[in-house]
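Next up, some structures in structure tokens.
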Structure 1
Amino acid sequence: MSYQEKYNRSLLISLLVLVVITLAYVGYSKRDRSVVDTGAFQLTDFTTINEVTLERGQQKTTLNFDGVRWNVNGELADRNLIDVLFATLQQARPVRPVAQALRDSVNRILEASAVKVSLRSDDQTLLEFLAGGNARKSEAYFKRADNDAVYVMVIPGYRVYVSGIFELDKSGWKDKHVYQLNWRNFQSLETTFPESLKDDFKVSLIDNYFSIENMAAVDTTKLNDYLDAVSLLTVDEYLADNEVYENLINTTPQVKITAYDIGGQSYSLALYPSGPVAGKKYGLINQSQLAYFDSKKLEAITKTRSSFALSR
């Protein structure tokens, strides 16, 4: 057999092997895709859902719609996050089952740290599943409560960790606005500086105009800007550090801003010196909720009485 014949024979054998491997791979891929139920975590209509519960360990977060707004465990929920939640539910798709060799380890991950997600409409459970992921949060897994199959989940066209939205705790779902009052019912606002009483002032609605009590000439533009900043103020992060809370509740704040509605309900924020994180300050909302604020964000609301004097 000539060299050319040996070469051609070797080339043919290599080609045949490559064809066999390719056909086997295509066949496996088709078989693997055939077992993926793309609608396994979908509902015909998500708009009827009025309650979502998220359970992990001893922690349970309940999101419910009261006919007007969404709440989380009885407090106002962040509407933007609710929108993200439903967008995730509607768009998430299983891309493939978890590989057989990894199924046991992934099931252990889900058993240890997954969030049980329950979607309800008028007390009727429409769908339940477990949501979790790997340690690096680079791959998300879903598993239905009524099925042993575990799927890798994606949102087509996006590189996101799909399970992340379900792993938020209660504080993560809360509306970030500090003053959760209907500003159409605004009555007055008091700003006090315990260490500098001369800087205190009170804003009231007088003859349909905002003004500062006992101040003859008020720069209304600056005052309106101030009230806008107060009404739009949001927290950077809610905290649950009991030791810090106990220390602050017995400490004199640098400034305290309290708004009142026409029913006499008060909404307060007490601000303290910078915390251990650079550029952030501690605050107590309504004397009960500890939070972090960006120091620069607070500059717009820590104005003194003289800040509103009309320039001559």
Structure 2
Amino acid sequence: MDYRDAGVDIEKGDRIVAGIKRLMGESGSCIGHFGGAIPLPCAGRRNPLLVSSIDGVGTKATVASVLGRYADVGRDLVHHSINDIAVCGAEPLFFLDYIAMGRMDEESAIAAVGGIIKTCQRWGIALVGGETAEMPGVYRDNKFDLVGSITGCVEADEFIDGHSIQEGDWLIGFPSTGLHTNGYSLARQVLHDAAIEYDEYIVELGSTVGDALLAEHRCYLDVIRILKKDFQPRGLAHITGGGLEGNTKRIIPTGLKVVFDWGNWYEPPIFDLIQRIGEVLEEEMRHTFNLGIGLVAILSPVSAQSALDRSDWEFPPVLVGKVVKIT
């Protein structure tokens, strides 16, 4: 018996790395060493902080594998990661990826990393390395996991952590396209129990179920840049697992809380479909899903009103709540 008999093909892994290098062009020459390197971004900065985050796309990967749309979740992994550090005020610098399968499929792995490469190039992020892992016994042959780590930089006095949030501040929300990358285990179970297939066209969705589930996880970097430049946000929250309440409370100072204007914004119809056919309680929906809001900015009332009145947003915000004292 050899390693291949046990389910791990090292030569296949080498071919995948070679394919990834081809996709990266000249920048792929740095891939394959034991570590990636970039210059420390101190030039022209007063007191820079490095901000890092690591996350995955969860079981959205399972939907992608069924539909063969691996590049989509590669893109979403990068967008999710960018958002996580951008809400701290950081500009993204470099990215690393990790893809694991039970039995590595070259075409699928290269497609997923290809989505990562294209998205990193779109946002000017260096892809400095990654890992492909073949793990029989941990993942079924047709299942995979996709994880990414991102690092960015921000001036220490421009780091956004919510400490200046005050009673009376407004929360404005920027729309999501759908589930983004959270809540898929519940969504998949609901659809499975209702015998709804991913290729089924649903009139209320205006698309197939699969298209609705794989809608792009929106990147809010450009929005956040505008907010920082023109509106001085006191806090920013990327709405992921835990929903609006779970993510905004991470930055709300002690003694304050948020009162949300539930129903004051458009919810993509995929949420109503999941709730209705799964008989999911509203509280559970709010705790699990973003329900149509992917980014929240907490601003003074004057700044918030100015932001709401601005006419050139790519996707316009809406008032979603206010900060009040805990009584």
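To test your reading of the models, identify which of 1, 2 gives 47, 24, 16 for Cα extents along the principal axes in Å, for residues 174-253 alone when calculated.
Traced to structure 2.
State the single structure among 1, 2 that was used to calculate distance in nm of label points 7 Å out along Cα→Cβ at positions 198 and 222, giving 2.9.
Value 2.9 for distance in nm of label points 7 Å out along Cα→Cβ at positions 198 and 222 corresponds to 2 out of 1, 2.
Please state which of the structures 1, 2 yields 1.21 when Rg/Rh (Cα atoms, Kirkwood Rh) is computed from it.
Numbers: 1: 1.21; 2: 0.99.
Answer for the origin of the read-out: 1.
Comparing relative contact order in percent (Cα under 8 Å, 6 or more apart) across 1, 2, which is largest?
If we compare relative contact order in percent (Cα under 8 Å, 6 or more apart) over 1, 2, the biggest value is for 2.
Have a look at 1, 2 and say which one yields 1.9 for distance in nm of label points 7 Å out along Cα→Cβ at positions 110 and 214, as calculated.
2
Which structure, out of 1, 2, was helix-only ellipticity at 222 nm (-39500 (n - 2.57) for each DSSP H run of 4 or more, over all residues; to 500) derived from, given a value of -8500?
1
We did not get these values from a lab; they are worked out from the coordinates using the rules stated. Note that this is a predicted model, so its numbers are computed, not measured. Cβ atoms are built from the backbone, for glycine too; each structure is taken alone.
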